[in-house]
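Peer 1: Please go over the structures that come below.
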Structure I
Amino acid sequence: MTDVLPRPLAAAKAPKPPATVVPDGATAADLEKFRAMVARYLAGDLDEDVFRVFRLNNGVYGQRQQGHNQMLRCKVPYGSLLPEQLEMFAYVADHYSRGWGHITTRQNVQFHFVQLERIADALSDLATVGLTTREACGDTVRNVTGCHLAGACPYEVLDISPWAEAAFRHFLHSPIAQRLPRKFKINFSGCATDCGQAMFNDVGVIAVSRPRDDGTLEAGFRVFFAGGLGANPHAAQALEDFTPREELLPTIEAILRVFDHNGNRYNKLRARMKWLQDKLGLDELRRQIVKERRLLPASASWPGGIPDVVHERGDAPAGVGTDPTPVGVPVTLRLGPGDPRRRWEEANVVRGAAKGTVSAVAYCPLGDVTSAQFIGLANLFRALGGPDAGVSLRVTNRQNIVVRGLREDQLDTVYAALEALGMSAPGAELARDVVACPGADTCNLAVTQSRGLADDIGQALEEAGLADVGGLRINISGCTNSCGQHHISDIGFYGAERRAHGQAAPGYQMLLGGRVGQTEIEFGAKALRLPAKRAGEATVRVVGRFAAERQAGERFGDWLDRVGGAAAVGAELKDLDVWPTPDERPDFYTDFGETGPYVAETGESECAT
């Protein structure tokens with residue numbers, strides 16, 4: 001993939017952008033407390049377990065490298081960013097980290113190898129442009145995510161942006177959102193296409209409509225709950241057919257309260273809300289949530305009615321917004337050869353209907369963005385007129401960045417800027433757009449180098465001429481926990497230790513047929529296990545067969561069903577699950593990017609802390 005998208009040369013270190021926000025009292029108190037707690041910890045006056053919980057609640061995560069190396073996770077609610085925030089990311093990347101940031105599948109931006117002694121300064125700098133790491137990790141309400149095209153989508157029923165903002169504001173620092181049994185994740189989608197991926201979260205909100213007696217349509221929501229991925233994925237379940245707009249936030253709070261009251265506080269491995277459904281049963285869990293919501297007006301935290309931010313910003317849809325279950329969303333079959341500018345527009349540009357919006361995706365391989373690219377995007381943002389001109393920017397759950405609110409006559413400017421930044425490849429929703437978790441680069445739980453495999457698969461697809469195939473997604477996790485969301489991708493891999501000829505070796509389980517959309521979800525089925533160094537070839541064979549056999553507009557899952565399913569396709573790849581001896585192929589016993597023999601080293605999980 002690096003041969004296709006060379007990174008721009010490193011520029012001088014990014015300057016600190018001017019402050020645009022004065023931290024409020026809660027934020028200032030957080031920063032003061034963080035400095036004090038770090039000082040106590042470094043002086044040996046604070047128990048390790050206590051400090052771990054504290055720093056996780058402040059978005060600071062330990063790394064595999066141990067010592068004082070930390071990962072700093074910054075929340076980006078529903079992916080929305082301003083130009084000064086992009087510039088601050090560049091500054092943090094250069095002055096505290098290693099010159100780049102990483103977009104996650106939950107629309108956070110992470111920085112690795114930040115030293116513990118410098119974390120407080122980084123948090124202070126982020127706060128000056130309205131960014132926070134508070135509750136980005138730990139047993140809290142995590143970043144509130146949403147469809148990256150909200151307000152610019154041709155299918156949405158409502159613009160969920162102000163609703164996601166309202167949820168973010170309501171739960172940040174809320175006493176009921178601290179020290180939960182386990183982490184709690186909220187997602188928003190503006191239509192049943194479900195680009196926000198609501199169907200596998202603790203709370204998933206999808207905008208829908210229902211007919212009124214006078215024949216008009218009332219826009220509202222359908223709320224799903226108790227979903228989750230991890231080693232044991234659960235599909236989210238519908239609470240009720242329709243939730244009116246004024247009842248949305250009380251419904252989310254009621255779900256959170258029932259989880260807090262009943263969640264397992266003794267076994268973190270069975271503490272997520274999905275396990276509460278298994279314990280109580282779906283009907284009883286629904287009953288408790290509805291009862292909690294009915295009595296919630298008695299609480300001082302009751303968030304009933306339409307939130308102020310929704311009144312201020314409005315939630316009218318950009319698209320047609322009349323069909324609660326849109327179908328026939330266009331699928332790019334495969335880009336043909338030709339002008340790079342045309343190919344980019346065909347794959348990476350989306351047009352809304354009602355508001356005439358135009359959006360363009362900047363492609364970020366593996367979710368990595370350099371400080372120079374952050375600054376270049378900020379400069380582009382301002383050159384297009386910025387927020388005053390209706391231009392906005394979002395990070396996506398596929399680890400890319402989308403520029404929204406464009407005019408048709410601005411596309412040439414956008415393309416030229418992205419080309420100069422090395423971000424103009426036609427990657428969105430095509431096979432080359434591989435998603436991967438950080439893997440064994442930095443994560444304590446990972447057993448394989450998932451980023452290395454993603455790069456290898458991308459390169460293999462490029463060499464085979466298949467990188468431009470559309471209608472399928474490839475996701476990779478370095479262990480079973482699905483941070484790379486392998487369960488819901490068309491082609492998914494998760495890392496596993498294998499043993500061959502008496503020696504440990506990196507391997508993967510291949511899954512096929514995961515999908516999410518139309519208020520439904522299906523988790524990928526196991527196809528076969530294979531050596532890490534054969535995963536690229538397996539992907540090329542599956543993608544090549546799909547491209548050759550698909551019918552017009554057919555998505556991967558429909559093709560897979562038609563040809564016999566994951567087991568049938570996996571059986572045709574069985575010849576790849578063969579291990580040469582270490583003498584014949586020593587590379588099979590060394591993971592991607594490593595120089596020594598493979599060892600499946602894992603540390604203490606802070607995911608379960």
Structure II
Amino acid sequence: MKKQLLLGILIFSLFSSLLAQTGYTIKDLNITGMENTSEAKLKKELTLQKKSVWEKLLFWKKANQYYEADLISDLEFIENFYQKEGFLDVQVDSEVKENSDKETVEIEFIVQENNPVLMEQINYKLQVTEPEDISKLQPLLTELKQDFPFKEGSRFRDEELLLVKNELENWLVMEGYAYQKVSYNLHLKKELNLVIIDFNLKTGPLCYFGETTFKGVEEVPYSILKKQLDPPGKIYSEKYLRNLQRKLQSLGMFQYVTVRGDLEEQHANPVPIQVNLKEALRYSVKFGVGYGQEDKFRTSITVTKLGFLGGIRKAVFYAKYSSLEPYNLSLKLTQPGLFYQNGTLILNPYVRKEEETNYTRSKMGSLVTYQLGLGRYMTTYLNYGIDWNNIKTASPLLEDDLISQGKGDYRQSSATIGLVYDDSEPMFSPLHGWYFSSGLTWGGIGFHSDYHYTKTSSEVRKYTTLYKQLVLAARVQGGFMKPLRSGEVTPIADRYYAGGSNSVRGWSRFNLGPKSADNLPLGGNSLLVSSVELRYPIWNILSGVVFCDAGNVWTGTYDHNLTQFKYSGGGGLRVSTPLGPIRVDVSTPFSESNKKIQFYLNIGEAF
């Protein structure tokens with residue numbers, strides 16, 4: 001009975017203590033005395049939090065409550081944080097000012113950093129299995145040290161110590177020492193605030209790759225998988241494992257691929273490789289529905305058949321409807337691994353109708369493409385296409401000589417050679433990296449093509465993360481077309497156009513550039529456009545952007561004239577989804593008073 005009574009009193013006391021604190025909310029919270037780190041960064045990690053500027057706008061939301069236990073926890077956190085940053089003698093106190101009338105508190109954490117611990121000496125000791133390994137590894141280690149984040153005489157930080165340890169481990173593995181071990185010893189001279197760091201690098205034996213085993217294979221032939229492998233006996237490398245995983249995944253036949261060296265089998269050398277696979281469904285169907293300011297309602301269906309006619313061939317049927325494309329039907333047949341491991345042949349017959357403000361075109365044809373991967377990020381390609389077109393212009397003023405002669409039905413053939421480099425990541429909203437593409441098209445090769453011209457197009461994009469999710473994105477795109485026979489012109493449907501949600505915003509689609517007498521887009525043979533965007537997070541899946549676009553289209557082949565650039569600017573919102581961001585942009589031209597503000601609604605970034 002006494003035990004139950006004592007337990008009840010204890011629970012009541014704890015409950016009463018909590019109730020006594022819940023009446024007070026946090027009005028303000030500050031950290032003073034900080035000189036070597038960001039106050040804003042540290043405050044985000046505390047348990048105690050005051051309302052943010054955004055939260056203050058939500059007047060119905062109550063302020064955060066104050067608990068003494070959280071205060072003690074935050075004092076310990078700040079002290080531990082500073083000690084990891086090298087300030088072993090840091091002192092952290094707190095001052096809490098209570099306002100009993102308003103039941104609020106103002107909290108101040110007072111930091112006295114004191115002198116940090118400096119690195120007096122950093123030593124690296126290599127312990128090798130074979131004596132000749134020293135002459136190979138020592139110069140590489142000397143070069144590697146130059147890129148390490150800390151140096152002798154700089155402040156000691158736990159994070160940098162662990163980072164260097166990890167880099168040393170990765171370096172040895174990349175050099176083929178799969179069973180390496182890296183450790184360190186710290187010799188602290190507390191009275192002098194100095195530390196000596198000794199890294200010990202035990203390389204273990206130089207390792208080689210052994211046999212590769214595959215698990216989870218059902219339909220894909222082993223012969224095709226083995227073509228992706230290097231022969232056994234190659235020096236062990238994590239880079240090779242990553243490249244093998246990427247090559248197998250790029251075949252498009254698997255839901256996932258994991259590749260690892262079996263390092264747990266009693267230090268086996270050569271090291272066996274284990275590949276675990278899960279094959280994708282042989283048939284798959286995807287539906288898409290969306291809305292864009294330019295193409296209005298759109299819907300599509302994609303049907304994929306893996307292992308088409310055996311092996312790793314693939315067939316993809318695609319159908320789409322929108323106001324810009326009343327119908328778009330295509331069949332893409334893919335044969336990977338042709339001629340080279342990274343070579344792919346693609347046959348793509350199609351039927352399509354395009355409805356623009358200045359023309360309507362129905363076309364039927366086929367495109368044959370051979371593409372070759374030149375590493376992880378680069379691809380080159382060569383294609384040849386032939387199509388039969390029926391075109392109707394929206395005005396007689398848009399007709400060229402061929403169309404006015406009754407050739408609204410014309411044949412067009414062309415060959416294109418191009419190169420694409422893309423290391424930007426992630427896919428839908430890149431935070432960093434480069435994108436570059438360039439292509440040269442020669443129109444009128446064979447099949448009695450009615451138009452003959454050359455067309456050169458290039459595009460460069462750069463994505464830079466300035467701070468966390470704050471991204472600066474820039475793009476330059478340009479090109480030119482040239483008729484190859486005197487008196488001929490380029491086809492209106494293949495010319496350059498500018499303006500629209502993915503071009504120079506501030507103008508509607510195709511509406512920037514040369515116009516006919518009845519104010520319809522003529523298109524041009526020269527293009528140069530550029531864009532700069534600052535993308536920033538707002539809250540959760542919502543982000544914003546401010547941008548400036550510039551550019552123009554010119555009639556002649558080499559008529560690029562920067563003095564005739566048109567400029568626009570604006571801002572927008574993005575809502576992240578698994579299929580890419582939903583984009584809303586508002587833009588207006590500069591120095592053109594008769595132009596209206598343009599609104600754009602679409603899926604995906606402008607570039």
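Values quoted throughout were computed directly from the atomic coordinates according to the rules given, and no laboratory measurement underlies them. In this text, all values refer to a predicted model and were calculated from it rather than measured experimentally. Cβ atoms are built from the backbone, for glycine too; each structure is taken alone.
Peer 1: From I, II, which structure was relative contact order in percent (Cα under 8 Å, 6 or more apart) = 6 calculated on?
Peer 2: Details: I: 14; II: 6.
Going through each structure in turn, the value belongs to II.
Peer 1: So if we calculate volume of the Cα convex hull per residue in Å³ for every structure here (I, II), which label has the highest result?
Peer 2: Evaluating volume of the Cα convex hull per residue in Å³ on every structure, the highest lands on II.
Peer 1: Still on this structure, I have one more. I have 12.8 for mean count of other Cβ atoms within 10 Å over residues 127-134, calculated from one of the structures I, II. Which structure is it?
Peer 2: The read-out comes from structure II.
Peer 1: Taking distance in nm of label points 7 Å out along Cα→Cβ at positions 311 and 335 for each of I, II, which is largest? Don't skip to the end; give the middle numbers.
Peer 2: Details: I: 4.6; II: 0.6.
Once distance in nm of label points 7 Å out along Cα→Cβ at positions 311 and 335 is tallied for I, II, the winner is I.
Peer 1: Given that helix-only ellipticity at 222 nm (-39500 (n - 2.57) for each DSSP H run of 4 or more, over all residues; to 500), derived from a single structure, equals -5000, which label among I, II identifies that structure? Could the numbers behind the result be given before it?
Peer 2: Values: I: -9000; II: -5000.
Here the read-out was taken from II.
Peer 1: Taking FRET efficiency 1/(1 + (r/R0)^6) of positions 279 and 519 (r between Cβ atoms, R0 = 30 Å, to 0.05) from the coordinates of each of I, II, which one would give 0.00?
Peer 2: Label of the source structure: II.
Peer 1: Which one of I, II has volume of the Cα convex hull per residue in Å³, for residues 287-542 alone, as calculated from the coordinates, equal to 156?
Peer 2: II
Peer 1: A value of 4.6 was computed for distance in nm of label points 7 Å out along Cα→Cβ at positions 271 and 303; which of I, II is the source structure?
Peer 2: Structure II accounts for this read-out.
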